[in-house]
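These notes open a run of structures that come right after.
No lab work stands behind these numbers, since they all come straight from the coordinates. Every value quoted in this text rests on a predicted model; they were computed, and no experiment measured them. Cβ atoms are built from the backbone, for glycine too; each structure is taken alone.
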Structure 1
Amino acid sequence: MTCINSLTSPPGVSVRPFTSMWPIRSILPLTIFSLISLLAAGSAFSLTQDSFDVKSLKVQEMNKKCITCHLKENRSLVKQWEASAHAAAKDGQVGCYNCHAAEPGDETGYQHEGAFIKAILSPNDCSKCHEPEAREMGISHHATAGEIMASLDNMLAEVIGGMPDNKGNMHSGCWQCHGSIVTLKRDKDGKPLRSKTDAPQMDYNTFPNSGIGRINPDGSRGACNACHPKHSFRASAGRQPENCGKCHLGPDHPQKEIYEESKHGIAYFTADRDSGPEGMNIMKDGSWVLGDDYNGAPTCSTCHMGSYVKLNGAVAKNSHNVGDRLSWNLRAPISSKLNRITFTDGTVTDVSGDIPPRAGQKITAKSYVREGDSLNKIMGEKTIESVVSWQERREKMQEVCKSCHGINHVKDFYSQFDELVTLYNEKFAKPGTELIDMLTKDGILQNSGFQHKLGYTWFEVWHHEGRRARMAAAMHAPDYTHWHGMYEVSRNFYHEFLPEVQEIADHAGKGEKYKKYIEELLARPEHLWIKTGGSAETMKLIQEERKLRYNQ
């Protein structure tokens, strides 16, 4: 079994670590191999240690053979590679066989035209040249995206929106962003089924898949081509906001739409894509540094991952850990501050709380372990080795902000952001959560709650509308903050959620208890308006202004 909580396994659990044995980092233009026909190789060649020797004549010949055939079979695929940094690598081209060679005994490997190869690549393969990126990705929020089995989201898709023998809503929906557990078809003895060409037959429910948190057969998490499309694997693709929009859009996390509305998005979409004083230089190969390569606008990767020139002139390193600079959890029913914890066994997780835990403390934490074709959760006590507090994570983000904004501007923005989150938490999320907990404890609302309209109403209040408001406040989108966010939250809280709570409690014979709670809730200063619809003085001003503005 393989632990996939982080790059290091817990005691007694074997893990295949990311390694960097064959660096091929320098990228400069180089003449593309001439395409020539080759005689078939005399024997299968498979060891990945050998395949990553880019100067090996045997490997080069194998690459040429792949290109010759695939130029006929998959012409555009080859053309993508020809225009890539891999094809132009200074120390020798990184070609088909360099990456696709399989280790002897690999279940996903098969004999193909004299070579033992595999079709599915994982971050373990990419890490041979891109070790820091793979390591950072392996402990990121993105890498945990495939761990959605125990979630209401997953239940809505797989159970409520699906059928026991039909995973269509999962493999074509959720898993295409979150990632599947990639599995093979097997016979009754558990051996992989193979096609006439010896290739392993994949379970179509789990592959094709390029979900960002994909659980790979080798136990690693992630799919690099989720952001760097094959076979060009351009770094420039990953830094453009349209790339993030595959997953970060829609009613429950519309970051793409929020960005497009924001001043940041407007600056980007109206900027020149090329280099120049006001250009984004977005297609540049290699590093892309704010304050050096571009100045016009931030993209998603700028703020969450990007490199930038610091105030002292030094260049801050980029990161493939997209959560490094996040200080709030804006996804949960109630938002909380995020502290990054590294345990003594090397695993990493986030722990919520305004007061960060301390190194040396022991806490109960989870790890997800792939056992065969299943993903299992293991709980255990772990010792904290180091902590990055939510304040430190916020300071990392603010350093990026200061590339374009003064420190007071940055701090005041965060005051606005914090206040909106607090408003949502205190006025709606906490009392709503308390009512749901009461209904559950009283046995009125059972399991998911989706068998009642109330279950959907509450889910949409926090999972859709509440997220939209909080995320929009974080990214400067006023319409999504209010009209798509807090307006929807308040309307549905008062006129859908609370009446449905009272109705379901009445049916259960416990209406008086919930009537008292709701009356006390609505007697609080922030809810008093509901009794009268607002003050007479306020309505007089509104009516006068309407007359002046619309003559109505």
Structure 2
Amino acid sequence: MRSAACVKWRAGRSLLASGCLALGVACGTNVPNATAPTTHPTAKVANNTVAPAFAAPGAPAEGHRQAFARLVDFSGKPSALRRLSRDELVATLQSLTGLAPERGDLPEEQRAGHHPLRTSGVSLIGSEVGKLFQVIKTFAVQAAPGMLTQSGCALTGQAQRTCLLGWYQGFSERALRRAQRPNERNKSEATLAIADGSPGRDRVAMEGLLIATFFAPSFLYRTEIGVASDDDPTEKVLTPTELAVKLSYFATLAPPDEALLLAAQSGKLAHGSERVRQWERLSETAAGKRAKSVLVEEWLGAAESKVSRKSPMYLRKLRGDFAHNMRTDADNFIDGVLSGPDPSVGHLLTGKEYVESPLLKQLIAPSTASGVPTGDVPEFERLGLLMHPQILSSHTKEDGASPFQLGYFIREALLCEKVRPPPGGASALARKDVPSGSSMRESLEYRTSAGPTCTKCHSLFAPLGYAFMAFDPVGRWVTADPSGKPWDLAGHIIPGDGSRLEFQTPAELVRELAASPIVQACFAQTALEWSLGRGVSRGDASFVARLDASVKTHEASVPEIMKTIVGAPEFMKPSIPNEPVQELP
């Protein structure tokens, strides 16, 4: 699709006379007379390599994408630069413009392991940059009319350009989360050269500003660089603006509002009590409630819907919007718990409020739509998020039961115990002469009993998964084992503290997990990692210990865990304190 910002004018020149998007985003793919690349400033990034800050104005879009990819080619290690997640991009654009692209249209983050999304030092790869560029171009076209209205500029000629420039200075500071630089003002002036008060020309100029802004590294990545502390020059602390940005993204997934910025500029955020007060205020907004739900679903590995990947037999008679409604239902349950009198980790894992929702009624009613009898039965008790279809469907295969996947997830995400990958050739060791008439569990236990190595490894997670073996890939309860034998869902594990955790049913297991200090502390560690954008390290040990103490004191209250993180002195420090990184363009 031809970009409206690149409509030719007069002698083959772009409407943006300085070269399509003078702020640095190239959209000259469809401009035959695009100018040749010129020399541009450089920026030092997280791995201390030097790369072009922007592609040449008017250069082909592919050239810009390549330059951008070089700019953000991080080493893969945590750094002072943090990529905005899809949830953060949506919330940020919504905050700035009142609109947002669909989350599913944005490039999906690369994930590994059972831990919250880690964005520190993570770069956009080449294919992601191209997709993101197209989404932003389309979004800019949609948002431009509304932003012209927001600007309040309704003049003509130079007066209109001056008005738009003044509006854009404030807008860019919010979007880029820093003050506009002199060279950027020059580029924005050039971009606005075509604006004259006429709807068409103003709209094209606004599209150019929005594309350049939303594709700038300073927009797509946020910094935690810091400055030397007044108390100890060898230690770094975040600047007031960086601290406000960190707090706001932790609380709302979006940039700071005016009240938070004023608190930062006055120096109030240097006090833990003020940061806590601001978090409390922000967490009660719609964006704040959404942010808490995102954290909980990141903890439970359910941020990405996998329903569409399931075998069609499991999707029969489910509405086309089932996946969307499932996420909304989980969000509503989480919000209800965290806004109620018992906003604890235990309540998230044992609450039953969602069971009466319209969505669950599709799944818990007796049915044979999937080819086998399903439906909740009196002796089975569905409770807590682990039995919600949003979480179950995130850890099940496309077809059949998934005890190993579910057990592996619970051991790592809820107990914070890393399970080593199987040794090479492990699958070849599986026993194949399964006795006839075996139940599903008997068959799996037989196959994985080839030797002590197999048995020892599977004992770490298989019992946890066997408890959930009766659930199908979308979260229905299958009423009988395929063999006709009764379900055997009982088991036990030995957590890292050496205790013995025993259960007969999935409900018993969930209650044991909910009451476990290990699980409660694991959630707190997950929340800390979410605030840092990276995994915890040895340097975080004292902070983790204080966080564990807070968990015990406040009975694993999620808001108290969040406030402990925000109010701690460590929150004022860069995620990677001694990273020698300069600001992004």
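Quick check: -14000 is what I get for helix-only ellipticity at 222 nm (-39500 (n - 2.57) for each DSSP H run of 4 or more, over all residues; to 500), calculated from one of 1, 2. Which structure matches?
Values: 1: -9000; 2: -14000.
Source structure: 2.
Hey, relative contact order in percent (Cα under 8 Å, 6 or more apart) derived from one of 1, 2 reads 12; which structure? Don't skip to the answer; put the middle values down first.
On the way: 1: 12; 2: 16.
Traced to structure 1.
Out of 1, 2, which one gives 3.8 for distance in nm of label points 7 Å out along Cα→Cβ at positions 136 and 232 as computed from the coordinates? Don't skip to the answer; put the middle values down first.
Values: 1: 2.3; 2: 3.8.
That value comes from structure 2.
log10 I(q)/I(0) by the Debye sum over Cα atoms at q = 0.12, 0.13 Å⁻¹ was computed and gave -1.19, -1.31; which structure, 1, 2, did it come from? Walk me through the intermediate numbers first.
On the way: 1: -1.31, -1.47; 2: -1.19, -1.31.
Comparing all candidates, it corresponds to 2.
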